[in-house]
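There are structures below to look over.
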Structure 1
Amino acid sequence: MSRELTTSELEAFPALEWPDIAPRLTPALRGSLERVLETQNGADLSLEESYALADTEGDDLLGLLAAANMLRAELAGNIVTYVVNRNMNFTNICFVGCKFCAFSRGPREADAYFHSLDDMARKAVEAWQLGATEVCIQGGLPRNLPKFYYRDILRAVKDAVPRMHIHAFSPMEIVYGVELTGMPLADYLSMLRDNGLGTLPGTAAEILDDEIRHILSANKLSTAQWIEVIRAAHRCGIRTTSTMMYGHAETPEHWVRQMRLLRDIQSDTGGFTEFVPLGFVHQNTILFHQGLARTGPTLAEHLKVHALARVLLAGSINNLQVSWVKLNRKLSQLCLHAGANDYGGTLMEENISREAGATAGQYTSPEDFQNLILEIGRIPAERNTTYSRINIKLPLDELTAEQALEAEFA
């Protein structure tokens with residue numbers, strides 16, 4: 001019978017190699033993992049096999065982690081990437097009322113804010129001067145937002161810093177923009193693209209199951225609307241990230257269904273740049289205080305979700321990001337051993353997770369990322385938003401011969 005692993009066993013798993021743990025696995029689960037390791041394609045797994053992976057415990061969980069790390073090495077190599085960016089939340093005023101959010105404010109609250117277009121342009125200039133290649137722009141949904149305000153933010157930033165990549169506006173914000181303007185979705189997205197939108201964050205996904213979404217936020221866009229926006233963006237040539245929030249009211253079966261859904265979309269469009277698991281930060285949320293959610297993910301769940309994503313999305317979405325703002329230093333490194341290959345962005349001004357109770361801070365410098373990556377024996381590299389440019393951030397003579405060879409071909 002499987003048993004729950006101790007914290008020390010979970011923290012020590014990076015020392016395990018697949019050949020060492022494989023003989024200790026249950027035969028069916030070992031067969032599933034060996035098939036994916038051979039084909040490097042998670043599509044080879046049935047729904048039932050995927051559920052079994054999501055429910056692993058004990059040695060089977062260690063096997064999943066070891067297999068995910070092996071897949072990571074084969075599909076993404078030993079380079080760990082990051083992007084130098086600035087997070088810019090233009091307002092914290094929001095009428096949606098998501099129970100998992102501690103960031104939003106009413107318009108009359110003392111700490112409510114709404115940055116002007118000049119403020120956004122100034123922040124973008126500051127970010128560029130500090131070496132950022134991307135600004136990530138999202139905000140609350142205030143009532144009576146000017147109809148074309150999202151377009152105007154893009155214009156303000158691009159006028160100030162023409163070469164800055166703008167990664168902006170969740171599918172929820174896109175739905176709101178369509179409602180404000182009355183434009184068809186494809187036309188609205190094309191307008192944003194033509195005014196400087198580079199990529200779209202695939203946030204507001206949370207769990208793509210309407211029963212759970214109703215618990216999290218009865219007023220948020222539906223699963224079907226999220227899918228519609230993402231598919232439309234991809235058709236318009238706007239690539240997106242993909243995300244999933246875990247550790248609240250969902251079950252492992254929800255993880256599986258969401259990952260398989262994302263895989264199906266990627267098969268049709270090829271528009272996802274990466275997958276980002278987002279651990280629920282519970283401390284300051286209504287969802288937790290009303291007894292509707294557990295106390296965030298366990299250590300086992302953090303590791304399992306990252307490993308499961310690497311296995312199920314293998315051959316489809318091969319960039320897997322850790323959300324460092326929701327994890328501590330050690331846990332983010334463990335997740336890099338559990339299948340992840342990207343550290344996300346420096347952010348400079350992270351607010352949403354911090355307001356919910358996260359303690360990882362608002363900024364991680366490129367030098368901090370490099371040190372975290374080197375500590376686990378991997379190669380640090382700065383990337384652009386779409387992973388089409390990757391720059392190794394250490395002289396080749398500081399790397400091992402094997403690392404230097406890999407770096408030269410990155």
Structure 2
Amino acid sequence: MLELGRTEFLAGDIPEAIRQYLSIAETYPNLPETAAEALWRAGYLYNESAQFAEAQDVFIRLAERYPDSEQAVSGLEIAAAAARVNGDATSAEQLYRQLASVSTKTTRAEALYEAGRLAQARNAPDVARDAFAQAAAADSDSYYAARARDALDGRAMFEPPANLQLVTATDPASIAEASAWLKTQPGVPPETAVGELPQTVVNDPRWTRGQALWGLGLYEDAEAEILDLLESVKDDLATNYALALALSEMGVYYPSQQAAANLIAAAGVGTLDVPRSIARLRFPAPYADLVVQQATEREFSPLLLFALIRHESLFDTTATAAAGEKGLTQVIPDTGAYIAGLLAWPDYEHSDLFQPQAGIAFGAAYLDEQLDRFDQDALAALAGYNAGPGRAIAWREAAGPGDDAFLNAIAIGSTRLYVQRIYTFFTIYRALYGV
């Protein structure tokens with residue numbers, strides 16, 4: 001019967017296709033997957049036919065009857081976006097709130113953030129603050145939680161802290177703070193020597209091989225051994241902390257961050273909900289002297305460069321990608337040659353980017369060029385860094401004013417996600433290292 005509806009749609013008889021889908025939903029409510037799909041198709045066709053009120057009614061009915069279905073979430077997303085585009089702010093806010101009630105984590109955070117913005121626009125500050133607070137709690141490591149925290153704090157995007165304190169996670173005070181917190185967690189015995197590798201890890205052949213391979217410069221093979229070890233202990237908080245510390249001190253930053261991520265996931269909290277001494281292992285600030293120097297000389301926040309490097313390479317100086325991107329800032333060959341000319345880099349070879357000094361300098365120079373091109377608009381600059389300045393210019397012109405409008409105008413999903421993640425990382429770095 002669903003195929004019959006699809007046949008009517010392909011034949012161009014949209015009203016008959018909608019009638020068929022609605023009939024299925026009413027006749028077979030005991031088949032929830034089929035009924036939910038039928039309602040979604042009917043609502044979608046109403047929306048595509050610009051029958052927005054009818055589409056809203058169907059999508060609301062879908063969410064009320066089958067709130068746990070994927071179709072319920074998708075339908076409310078379509079209805080809320082359509083209401084907003086068509087200037088029906090009241091319906092849009094209600095739909096976003098209903099979307100939040102049937103979704104979790106990132107989708108819930110986004111829905112609550114959008115509801116908060118709409119409440120803010122209608123001058124309902126208490127309602128907006130409540131929505132933003134719920135969004136921040138829904139998925140604390142997400143982009144929309146970061147934006148909600150900005151709204152609560154009255155902070156502009158990419159607003160830097162007054163000062164930086166680039167504390168390492170391996171100093172004695174940080175270890176003491178982490179130890180005190182870990183000993184309050186379930187599964188960590190009070191007698192645990194927090195920060196010391198357990199003998200089971202010291203004797204594990206994967207640890208022995210990983211260290212040896214790293215010392216020989218066989219970094220990819222070393223990381224494979226260590227990551228396999230991390231997978232086997234991913235639910236052990238104290239062991240992951242000890243490994244994160246040891247790996248950080250070795251300069252093995254990617255697996256060190258993975259160990260810290262395992263710890264935070266096993267604790268069931270967000271990055272900013274653990275002590276900063278632990279969160280800094282997940283969001284480290286290596287090569288700080290080079291990063292601060294380059295960013296300061298070019299007059300942008302070092303935290304922006306840290307966030308970009310973390311996303312591009314996880315601080316792996318040997319990182320290489322399919323299009324020839326190399327080094328900490330993942331510069332492609334043509335762009336590398338162009339930047340080498342700007343910097344008058346002597347005898348440039350693309351492999352130079354495996355050196356931290358070159359990788360950071362080249363990435364900083366190209367980011368600075370994008371910031372200058374877009375009048376210090378970091379969102380547009382990051383889009384230009386990832387997808388090319390021509391595309392970013394077109395998106396900026398199409399978007400009009402507003403950071404959220406620009407983000408929605410980015411037509412390449414991977415670039416939109418790239419910008420969102422770097423902004424999220426920036427806010428986490430600001431919380432961890434800003435004073």
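Since every read-out is calculated from the coordinates, none of them should be taken as a lab result. From a predicted model like this one, the values you see are computed outputs, not experimental measurements. Cβ atoms are built from the backbone, for glycine too; each structure is taken alone.
Quick look at the values:
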read-out	value
Structure (1, 2) behind the derived value 3.5 of distance in nm of label points 7 Å out along Cα→Cβ at positions 58 and 202	1
Given 69, 56, 45 for Cα extents along the principal axes in Å, calculated: source structure among 1, 2	2
Top of 1, 2 by relative contact order in percent (Cα under 8 Å, 6 or more apart), largest first	1
Origin of the derived value -13000 (helix-only ellipticity at 222 nm (-39500 (n - 2.57) for each DSSP H run of 4 or more, over all residues; to 500); candidates 1, 2)	1
Per distance in nm of label points 7 Å out along Cα→Cβ at positions 42 and 218, the highest-valued of structures 1, 2	2
When mean count of other Cβ atoms within 10 Å over residues 66-73 is computed for each of 1, 2, the largest belongs to	1
Highest-scoring label, criterion being distance in nm of label points 7 Å out along Cα→Cβ at positions 90 and 386, among 1, 2	2
